[in-house]
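Asker: Following are the structures in question.
Read-outs throughout are calculated quantities, based only on the coordinates presented, and are distinct from any laboratory measurement. All values reported here derive from a predicted model rather than from experimental measurement. Cβ atoms are built from the backbone, for glycine too; each structure is taken alone.
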Structure I
């Protein structure tokens with residue numbers, strides 16, 4: 001006979017789970033004791049939401065389900081935002097929640113919420129365990145579905161009395177799975193459309209951000225020389241420092257990359273995920289769009305691809321690469337001009353060493369300070385647009401940003417998880433002051449874990465993105481300003497080091513020193529968003545429109 005909670009933890013170990021993030025409650029005591037004797041590391045956090053962000057980030061970086069834990073009621077409801085974060089962002093994650101005994105109750109409905117029903121619209125799979133014998137099958141299915149394309153969130157509720165039961169059930173071994181490959185006639189039709197095009201263009205979406213897909217795409221562009229651009233969550237799938245990179249669709253429209261998109265007569269759309277904003281709008285008859293993805297297209301008024309290649313993305317890209325050779329009539333001259341103009345404009349903005357810092361200069365400082373494999377984890381705010389547009393990635397998952405749920409508060413927790421997964425890389429959290437304060441208590445978690453971590457707090461003493469939107473739409477400034485604590489002393493109160501630069505030169509030096517120093521460093525840097533409205537809505541559209549049209 002085996003105790004149910006011991007079997008549950010053994011099932012997690014069999015799935016390769018290395019961490020459980022969260023805050024246990026009294027309903028989790030059996031599970032907690034089983035974890036104590038296991039190979040799994042319990043990472044105690046200061047908020048369940050942060051635990052969920054950490055688990056989702058483990059899933060994002062490894063492709064294997066990250067796991068988070070909470071008690072019932074208020075602990076479980078605190079996981080809701082993290083569930084949506086993982087589900088919309090295609091990050092494999094398993095949430096474990098406790099519950100009161102289900103065979104008898106001595107407390108009525110105290111703290112009782114129907115967590116399974118609550119999680120249903122936010123997950124791929126949610127179940128209450130009603131018998132110890134069902135544990136092996138439920139854990140196997142929850143992990144399998146979390147990791148299966150399209151990845152996302154799953155949830156299991158382990159009631160207190162079930163956790164303490166005995167069982168004779170045995171673990172189920174993981175099944176061997178190969179994803180179905182695209183049908184060869186669909187590949188042939190897509191290859192012919194690319195072959196006949198004059199200005200083919202490659203688009204890399206969030207669904208392409210998988211290890212094997214990145215390798216196959218490198219082979220595709222190296223052989224064919226077709227230029228590429230990415231969505232925000234497709235950044236880094238291919239090295240963005242080479243001559244074929246045309247930019248990231250960070251702005252809604254009217255950027256240099258959109259001029260290239262408009263000039264393309266065939267767009268090969270690799271891994272487009274409708275969760276992200278459309279990187280381009282389709283218009284009937286203007287171009288051929290080829291949809292390459294693990295599932296068929298979600299057709300709407302602005303996305304109706306003429307050719308669909310459905311199956312394992314990496315295999316589909318390999319088949320296309322094998323079927324194609326460079327064509328003498330392909331013309332990429334206009335694409336080259338858009339890239340050169342974009343790079344020149346980025347360089348000019350980055351050279352503006354104003355203080356308080358403007359974001360384009362700050363992005364350049366961060367890029368210079370981080371090595372190609374180091375990781376920058378963004379929270380959510382106006383600065384994300386500049387990082388997406390300007391920060392050129394060398395490798396996949398080295399700029400972690402959220403363009404799906406786009407929640408605030410995830411920057412610091414995701415950086416903690418990234419450092420645990422990649423202890424040999426330097427990790428930087430980039431947070432607006434608003435997003436930082438939503439989970440700033442996790443500084444204690446980072447210090448307690450002994451992590452080497454740098455946190456960059458961009459301070460404008462306001463919810464800057466919405467303040468910018470107010471200004472752009474001619475609303476008066478109202479309700480967006482607040483007061484911040486002294487972030488230097490705040491960091492020190494947790495046992496971290498605090499820094500506050502007074503010039504661009506000081507910032508560069510502090511950032512470099514903090515990244516190289518052991519322990520947790522917090523840099524409070526004043527930010528000026530004053531020019532952003534003119535740049536994003538006037539100057540960049542005007543400069544891109546002035547680019548001579550394709551011949």
Structure II
């Protein structure tokens with residue numbers, strides 16, 4: 001009996017080691033012409049002697065005695081895969097290099113871009129199959145991956161990171177708001193730098209912020225700046241000039257862009273953060289522009305930011321920066337020797353000073369890696385949600401933005417929800433932008449009797465250039481400070497960065513800023529004139545002047 005029990009146990013163990021081998025990742029349509037770097041990944045433990053991979057037309061098996069312990073990468077062409085990913089695969093299908101073992105092919109397994117399938121057999125038994133477009137959506141550059149039995153829980157493309165959620169306790173926080181005190185917070189943080197400053201920002205056109213980084217470099221700190229290489233509208237002359245000034249001072253300036261060597265990792269590098277001395281992170285909604293971090297006493301955007309002091313949190317963001325700043329899509333950005341023009345800004349009376357708090361719990365939010373944390377934040381609300389966004393766009397004409405949908409669902413269970421959107425002309429002059437979104441939200445609230453309300457901000461009442469914020473406050477305890485816009489692109493395809501800060505004092509600070517903007521919008525928002533409206537306003541002013549002159553002259557006769 002003991003011998004039989006041992007045999008049964010051995011068979012169970014063997015079944016467990018081989019039965020767990022699965023296809024967990026594949027890329028049928030990489031960016032390189034002809035797709036020589038297409039690949040698949042097996043994961044599990046056990047011998048591979050009886051396993052066969054097929055696409056229904058061709059296939060391969062492994063050399064006798066091959067064993068898998070963890071992950072095993074099979075690429076079509078080893079050297080091509082190495083050029084794309086920076087390391088050689090475990091096996092290759094087309095024998096091109098002695099450094100990579102070959103699989104034993106039968107026919108030619110080539111993964112078609114738009115429609116195909118992969119089949120994993122163990123002997124004559126079909127262990128797994130995955131087909132596209134049935135199981136995954138085909139898209140150039142996308143890596144399809146299996147996580148907890150689900151294919152593609154989020155879009156994932158060649159070169160991108162897969163950072164996991166992490167939470168850090170005991171973080172010291174300095175919360176700040178733009179335009180009131182944003183520049184002072186930035187300048188003070190950079191002034192503390194002694195060894196290293198890593199800055200990742202979508203756009204950089206502010207000479208005062210550049211001067212702060214140059215002073216850090218002059219003190220001996222190593223400063224590196226990573227910029228988006230193809231922002232909407234192109235790189236402005238002011239940014240090229242800033243890059244030139246930074247380069248002249250010895251600061252390394254890089255840009256992320258598609259090159260001959262590699263496709264850009266993200267649609268846009270839209271993050272806005274700096275890491276200082278591996279101990280401090282400054283992060284927010286604003287670009288490094290005069291409107292985002294205006295000089296004290298000058299008008300600018302409404303934005304939220306936070307300076308966070310914690311070695312573990314800083315190490316996390318430092319790893320993110322170093323990952324993003326490496327690869328064939330990262331190139332030096334030398335800039336120009338031109339001067340920098342700073343646009344005129346009206347005077348502004350600050351209302352909010354920075355708020356210091358100790359002992360916060362902070363969770364980084366990265367797009368596209370952990371954008372789902374925003375949904376969890378909203379879905380976990382029990383009492384209130386305050387949302388202040390530059391804009392919100394729906395996924396389709398029939399499908400709400402998922403974050404907005406989660407907020408509306410929260411109102412259906414009794415959570416009080418307020419949504420405040422920008423009123424600048426480019427966010428209200430279209431046929432489906434902020435004013436239509438506010439109307440839609442309020443119609444849903446009225447039809448269902450929900451504790452839900454949306455408003456357009458009154459920029460003139462609070463002397464703001466625009467609302468560029470991407471913030472959320474939940475239950476007076478947790479705040480999202482981020483660069484993540486509420487559209488289809490930002491959470492899924494951009495590199496974005498934010499944090500969820502859990503601390504009642506910090507939440508109360510941002511709630512006061514939000515309430516100031518919300519209360520000013522009570523009578524209906526004002527719209528900053530766009531190009532066409534400026535012409536109309538100018539024409540109206542001229543007409544009014546002529547009428548005044550006519551009345552004046554009539555009065556003198």
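Asker: Please compute mean count of other Cβ atoms within 10 Å over residues 73-80 for structures I, II and give me the label with the greatest value. Mind showing how you got there, number by number?
Answerer: Numbers: I: 20.2; II: 23.5.
Top value of mean count of other Cβ atoms within 10 Å over residues 73-80, among I, II, belongs to structure II.
Asker: A value of 0.4 was derived for distance in nm of label points 7 Å out along Cα→Cβ at positions 185 and 481; which structure in I, II was it taken from?
Answerer: Working: I: 6.7; II: 0.4.
Matching structure: II.
Asker: Here's another thing I want to ask about it. Assuming 22.6 is mean count of other Cβ atoms within 10 Å over residues 201-208 as calculated from a single structure, say which of I, II it is.
Answerer: This figure was derived from II.
Asker: Consider the structures I, II: one of them gives -0.31, -0.56, -1.17, -1.30 for log10 I(q)/I(0) by the Debye sum over Cα atoms at q = 0.06, 0.08, 0.12, 0.13 Å⁻¹ as calculated from the coordinates. Say which. Could the numbers behind the result be given before it?
Answerer: Working: I: -0.31, -0.56, -1.17, -1.30; II: -0.38, -0.64, -1.17, -1.28.
Computed on structure I.
Asker: Work out mean count of other Cβ atoms within 10 Å over residues 297-304 for each of structures I, II, then name the structure with the largest result.
Answerer: II
Asker: For the read-out mean count of other Cβ atoms within 10 Å over residues 361-368, a value of 23.0 was computed from one structure; give its label from I, II.
Answerer: For mean count of other Cβ atoms within 10 Å over residues 361-368, the value 23.0 is produced by structure II.
Asker: Tell me which structure, out of I, II, gives -9000 once helix-only ellipticity at 222 nm (-39500 (n - 2.57) for each DSSP H run of 4 or more, over all residues; to 500) is calculated.
Answerer: On the way: I: -11000; II: -9000.
Label of the source structure: II.
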